[in-house]
Structure P
């Protein structure tokens, strides 16, 4: 794997649109959210244009989109103005030749079986291991990033993963978490099996071994990881409840209540980035960065996630630089 480059959200959006406009063979896009509005228009237009010139364009997004647009407990969430606009956009993309899959349509509740993965594959370029959705708030309001990586094998593996996820969702089954190795870097993916998360399991293992830990996340860490962090030299940066909307405020407040953790995050911009850096007793460092929020609730609910585990100093330095500039 070539050394990934960390891109802030504006950088990611600009480079992603440019890459899609240059695409020759394939574009695959997976996201929790998929919306088409004034902010995301350029991204959606690039996807449409790629399909029109004969590029294979495949999109998979979670029906959680409609819950976010219409209110999670609104009975007619599919019929709000913003929801109708998204439905219209998807229909138009399909007419232009895009293959579009809504994921999670048959989930038992609004919160089980969600696909929280975010990645974009354009030919042999991959954008992933961050938290940016195709959503106006993510583009303009949230504090986040994505990594760009030029690697044909990674692109092929994530294309295979895309096929596996859409197939599993269509046939209503989940599969065990697994990993792909690329030298000293490892890509971890959760397949939606309730109670099984290779990402959460791995950060818990690393937390036990580490002498000090830096955590950056949307939410307060919970479960076994949260308990381990209480006994470690850990710096935790997550959103204070007052910075979040109603649903996320409740998630953060409950997490803080049961874990007794406090946040060091003081900035006004909503924190959506998710990574951990572990410093070991010998001074070496390992980082895990991706879509996982490091809360145990997502594990129990069978949320699909993706993350990069790395000991590469060049990648870790980029995460540390993002932390210093945008989080600390």
Structure Q
């Protein structure tokens, strides 16, 4: 009996130790009929979403990512493994999806605040539905269509592939989703087969605009909007990648990546200097730092281009130069988040 007790306790600890858990559906599986059949809801929630949760927990187990929020996992998706990116997205996206669906009798009305925002930007609620449906219908393969609050506080309609979403730094169009439509085939195939358009027509009968309204208000007041604006500087992100892939090996005395990619880094620094920073950080301090970074990358590339018989001496010089470039880069990052 003692062994059985210990085994049960261990299994209970393993379950409770999971960072992420599968949220329950707000309603029974068959409550969404006839628009989504009960079997589809059961498989979609209990199998597909559960799979994302379990795989996400496995992917981050015993790593520093266990202490990160789901937002942090999404914000820097380009620096995560494919498993973390896909499963974190799958968990976030589906959690939002269940939240905004409700049988007609249980739905709450749209707030006046959201209604006015929709009318101001899309002329009518019908037009925003058309825009979302168009994004969903034209998404090739699997993915999502989104109504988001963008970094400027405006409503926008986007589409992303697979389990990506507009919070992720892999998305060209950023924002906080307040409504998402799943257009993976597992969301509708049992009832609608290949007729995605019929599914998109029916899904609107399940949209709980009261919850979408709450999401809209929360998004407008979320500090994440400002972070997304600053993080949406694609030229900075492109430079960050090549910097990380050259500086960190140099720390380990491996200078081959830096030697082979110094020209690429210099080119990325030029593109970064000529790019337009987000309005909130487009100031003299940032522009000065960008100029210094470009100059420093030129110095690095020039050093690499000079043949030297004293490789160790040149490597030491290169390390000093790449360290200075790394410091300037982090100075720019710091200015973006002040």
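Derivation of every value follows stated rules applied to the coordinates shown; laboratory data play no part. Model, not experiment: these values are computed from the prediction. Cβ atoms are built from the backbone, for glycine too; each structure is taken alone.
For relative contact order in percent (Cα under 8 Å, 6 or more apart), the highest value in the series P, Q is held by structure P. If you line up P, Q by mean count of other Cβ atoms within 10 Å over residues 161-168, the top spot, with the largest value, goes to Q. Looking at distance in nm of label points 7 Å out along Cα→Cβ at positions 289 and 313, point out which structure of P, Q has the largest value. If we compare distance in nm of label points 7 Å out along Cα→Cβ at positions 289 and 313 over P, Q, the biggest value is for Q. Which one of P, Q has helix-only ellipticity at 222 nm (-39500 (n - 2.57) for each DSSP H run of 4 or more, over all residues; to 500), as calculated from the coordinates, equal to -11000? Of the options listed, only P reproduces it. Looking at Rg/Rh (Cα atoms, Kirkwood Rh) for structures P, Q, the greatest value goes to Q.
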